[in-house]
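Asker: Structures given as structure tokens follow.
Taken together, the values in this text are just the output of simple stated rules run on the coordinates, not laboratory data. It should be emphasised that the depicted structure is a prediction, and the values quoted were computed from it without experimental measurement. Cβ atoms are built from the backbone, for glycine too; each structure is taken alone.
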Structure 1
Amino acid sequence: MPNVTLNPLPFEEAIAYFRSKGFALTGGWTELWQELHALSFTVAQVAKLDILTDIREAVDQALANGTTLKQFQAELEPLLRKKGWWGQTIAESGATIQLGSLHRLRTIFNTNIQTAYQVGHYQQMSDPDVIKMRPYWRYVAVNDGRTRPQHKAWHGLILRHDDPFWNTHYPPNGWGCRCTVVTVSEREIERDKQQVADSPEIETYEWIDKKTGEIHRVPVGIDPGWAYNPGKAAFDPNLKRYAPDLQEKFNGAAGT
């Protein structure tokens, strides 16, 4: 998985968002579904709050101080070994999962940093003054050998900022996704002879949660559990969309 590159200066909106999140102890990523991840910090299979707190503080320092992935891993590994979480394995859905590893820390680092950055970008782009001057958003993919084909297909797509597409396709759109969104003005569209697209028809596929048997419809090109807008969810969560047990899980986590 590619590493996230940190900004040279602190991204204040991203830091503020990350620090606003509650805690949630979960046995798996899908126990908190989509928008609920924007509201609570969780690491699957972390059952102790002190370990979750250690990992969260390390992510916080990475956002605030520009800690690299290698520094993040080097600081956390001895601490997690001391607390007995490193190297443990569990059986899940017929597979053996290693809890603490450098690969796992890389996933935690990339996922949380990238999501926080995109929430920060969303907050900046959604400012009424910015929308007035730059009312369109363009999807931007990295377009290298690691970019998903569907994300490459979305590259350059220009839509209004309030198009429903952004409710499900605002990045990141999966594990390791490095896509982003930039604003576009009317003048730029005319100057560069670009075109604002009609709202795309969203094709979905069926995905079954092996732990619960629950069936979800997921947009093509997006990993299960990622079809939401983390920026919108962070500031205007709609918990009524979720079953009572998930609402209760979040409300409990927020008060931790």
Structure 2
Amino acid sequence: MPGEETKSFPELRHPPIVEVVCGVVFEAVPELDALMLGVYWDRRQHDFPKRQIHPALSDETSFAIGVVPMRAFLISADDQFLLQLQHDRFFMNWRATGQDYPRFSEEHGPHGLLSRMEAELEKFRHFVREKCERELVPKRIEFSKIDLLEKGRHWKDVGDLANLLPVTGVFQEVQRTDDRDVNLRFVDRGADGTVVVHIATLTDAGNAQALRIEARFVADPKPSVREAFHRGNRILNDVFFKLIPDAGRRFGTKED
């Protein structure tokens, strides 16, 4: 969208991104129970032949007695795409399963994740309108990007990890061994939305083998859901390239 992604970021040839989650939280539709979601899967099983049922996500911290809301997972044959549907949420996950990252916005082509999410949301919106006689009313968006930095591929030791991701070397002066676990969480609440960054090592037998970075943007869907996602994409890209200032050399750029 004009004015939303004006800052230029290098296009990486081998980005370490492994998952993108595009979510819309809407006003609850009580009719969207597990049976109704099963009807929707029946319509969509050509595109999503696999399915699972999980407990619903909730903003509530108290325990409620009664029927437990459920969340339906609709999964593509290659596991690359996942829809998470419940009475007050719509999420689309893209997961790296060997394919190239399809990019997010139309800036890099007509088949980005934002366009796909919008198409899936519109199909679900039409179903709710038809079967429940209700409109989906968005309350907020939740947008996450998850990167995985692997030892031996992206970094060779903890010293090199600190060069790649400087924030992981903050305790380097007091470290007494070669082992290092990192578990950092940062929250920034701004007028345009909240950013949450979680950085944690994944270990094997006590040794760090990878570092997982999850950057999450939560905001009101103003002035529109589309523009809120564009704003979030710009902010999360900015987070990535500030955390990893040498990303262009480490992961290559399309200009190389």
Structure 3
Amino acid sequence: MAACALVGCQQPVADLDEVYYRGPGRRVVCAVNIDASAGNDAASLAAGLDRAADRGEVLQLYGHAPGRTVAEATIDAILAGARDRGLASFTYAELAAGRPAEPGLALSFDDSAIEAWAGLADRLDAAGVRVTFFVTRYHLWTEAERALLRDLAARGHDVEAHSVAHLRAPDIVEDRGLTAYLADEVLPGLELLRADGYRPTVFAYPFGARTDELDRELLGRFAMLRSVSYSNDGPLVVDPCPE
């Protein structure tokens, strides 16, 4: 128990109030990780979906690379669980636009695993679920990879911003200043996505790392910001979500 007190015990997803969207008003929101490394098992995720259904909330879940960081079986269980509970699917563009809360799931995938995301497309279609892809390192993508992302967008999925090089924002601000972070890590990626026809309205902080100063600045450019919440935070492991 002493070690648990220091690093934090694993909390059930259903106990993480901050990962549930309850309607318009909050502009910095948080999701909880479904990757295997996060340790949120099937029972915890199922209980989280139960809470969303019971309370009329939207559960926010995120992962990275289907089949690598998160097992396809985990994703299948989430999709089936949402269907069985009658949960609607929401993109972050919809949440940012002020979508009223109703029982639902906002599932997102971060970073650059475009081939793995594309491999999930038919499964998402079959489940009737739309997700959000938070894209980073887009300047390094090939035309073939960009074509895969266009196909996902054409299927109704949301494409949003996740920085240029996936660096920890507070560290860059401390080292080089807020203006440099915007110029190097936010605006170029936003402009590239816009040039390819996307209209990002949400920014996901890499690692969820944020500060109030960053929030104030970025909320002048985005309708919503997404951070993350850890299910095992404690005195030595504190998540960045503004709970």
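Asker: Have a look at 1, 2, 3 and say which one yields -7500 for helix-only ellipticity at 222 nm (-39500 (n - 2.57) for each DSSP H run of 4 or more, over all residues; to 500), as calculated.
Answerer: 2
Asker: Still on this structure, please answer the following. Matching task: 0.96 is the computed value of Cα Rg over 2.2 N^0.38 Å. Pick the structure from 1, 2, 3. The partial results should precede the final answer.
Answerer: On the way: 1: 1.03; 2: 1.10; 3: 0.96.
Among 1, 2, 3, the structure yielding 0.96 for Cα Rg over 2.2 N^0.38 Å is 3.
Asker: Out of 1, 2, 3, choose the structure whose coordinates give semi-axes √(5λ) of the Cα gyration tensor in Å, for residues 72-175 alone equal to 38, 17, 13 when calculated.
Answerer: Derived from 2, not from the others.
Asker: With distance in nm of label points 7 Å out along Cα→Cβ at positions 48 and 136 derived from the coordinates and found to be 1.9, which of 1, 2, 3 does the value describe?
Answerer: It was calculated from structure 3.
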